[in-house]
Structure 1
Amino acid sequence: MPKTTGTVIFMNGASSSGKTTLAKKLQSVLSEPYFHISIDAFLHQLPDACLGDDGYLSRELPRLLVGFNASSAAMARVGINVIIDHVLQEPEWIAPCVREFKSVKVVFVAVRCPLDVLEIREQARRDRRVGLARYQYDRVHSHDTYDVEVDTSTMSVDEGVLAIREYVESDRWPTAFEKLREMRKS
C-alpha cells in the first residue's frame, strides 16, 4: 500500500551556501528515494529573455513562487518524497510557503555559511550575479526557526548530510513549519 504523503526536506539558505550539493548527496544516502526540486532549476525553465528581464521577474516572481510551492507540496501529498532547495529571501514569502505545506511532514533545514565564504564561492562559480549572496545573507534566515541546522563552512558535506539524515530517519516529528504557521497567524 502506498504512503499517504511523502516527506519533504526543505533546505533554505543563501545562494552558494551548499544546498544543491547537500541535496544530491542526500539522495544517495537516504533509505527511500527523494526527488530534488530546486527553485533555481524551476525558474530556469523560463525562456532566457524572461530570466534576463528584471521587470518581468519582479512582476511575476510572486506568482512563480506560488506555483513552485504548490507543485512541490502536491508531489508530497501524493506520497512522493521531496528535497526542496529554496531561498526564502523575502519575509513575505514565508507565510504562503508554510501554508501550502500544511498537511505534509516538512523537515525545515537551515543551510548556513558566513558571508565572506559565500562571497568567495559566488565569485568562483561565475553562474551567479555578484552581490546576490550579500543581499540574501541577512534576509534568508530572518525567521530563525528550523528543525535542523548545518553550517557548510565548518561541516563537511558528509557531516551535514548525516545531521539531516539522522533527523529525517528518526521518530521525531518536525515542528518548524507548524511554529512558523502559528507565528504568521498573529
Structure 2
Amino acid sequence: MKSIKTTSGSPGGRLIGVIYLSYFLLAILAQVLGQHNLSALSNATNVLSNILYLTLVFLFFFLFKPVNRLVSLIAAIVGAAGCLIGTVGIFDPAAPLISPLWFFGPYCLLIGCLIFRSTFLPRILGVLMALAGIGWLTYLSPLEKYFDLYIKILGVLAEASLMLWLIVKGVNKLRWEEEFRLMPNSAPH
C-alpha cells in the first residue's frame, strides 16, 4: 500500500481542518450552554457554528471539485440546505418540517464518495464518512432507538477522523494538483 505524502502547502487542507475543529467546539459549547438554560448564548453559538459549517461546505466544494464537479456541487447544495434548515430551527424549533439530518446524511455520504474517489486523501476516511451519512439517515427511521449510540459514535468518529487528518496531514498537494489538471476545462484555452 502506498503511503500518502502530504505537504503543508496543501490546497487549504489544514485550514479546512481548523475550521472543522472550530465548528465542533462551537457546536459542543452551544449544547452545554443550552443545558445550563442559557438560551440566548446557546442560540448565538449555534448560529456561529452553522456559519462555520456552511463555510466548511463551500471549502469542501472547492477541495473536491477536481474529483467530480457535479457531485461536489450537489454535496455543497445539500450541505448548505441543511445549514439553512438547522439555522431556522434554532429560532423556531416548530418551524422546520424537515430535519436537517435529511440533508446532512446525504451530504456526508457524498463527501465520503468524493474522498474515496480522490487520490489526495486516504480512502478509509471516505468509507467512514459514507457510513456516517448512512447512519445519520438511519437516525431518522424507527431503527434510531436501537442504534442511537452507535450512530452517534460512528458520526463523531468519521467526522473527527477527517477533521484530525486534515489538521495534522492536510491533503496530498501533488495529487490534488494532478486531479485539478485532469479536470475538464481546467487548462487555459
> Of the structures labelled 1, 2, which one yields 34 when relative contact order in percent (Cα under 8 Å, 6 or more apart) is computed from its coordinates?
Replying inline: 1
> If percent of Cα pairs over 17 Å apart, for residues 46-149 alone comes out at 62 when worked out from the coordinates, which of 1, 2 was used?
Replying inline: 1
> Given a computed value of -14000 for helix-only ellipticity at 222 nm (-39500 (n - 2.57) for each DSSP H run of 4 or more, over all residues; to 500), which structure among 1, 2 does it belong to?
Replying inline: 1
> Thinking of 1, 2, which structure, once Cα Rg over 2.2 N^0.38 Å is computed, gives back 1.06?
Replying inline: 2
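Readers should treat all values here as calculations from the given coordinates under stated rules, not as data from a laboratory. Note that the coordinates shown come from a computational prediction; the quantities given were computed from them, not determined experimentally.
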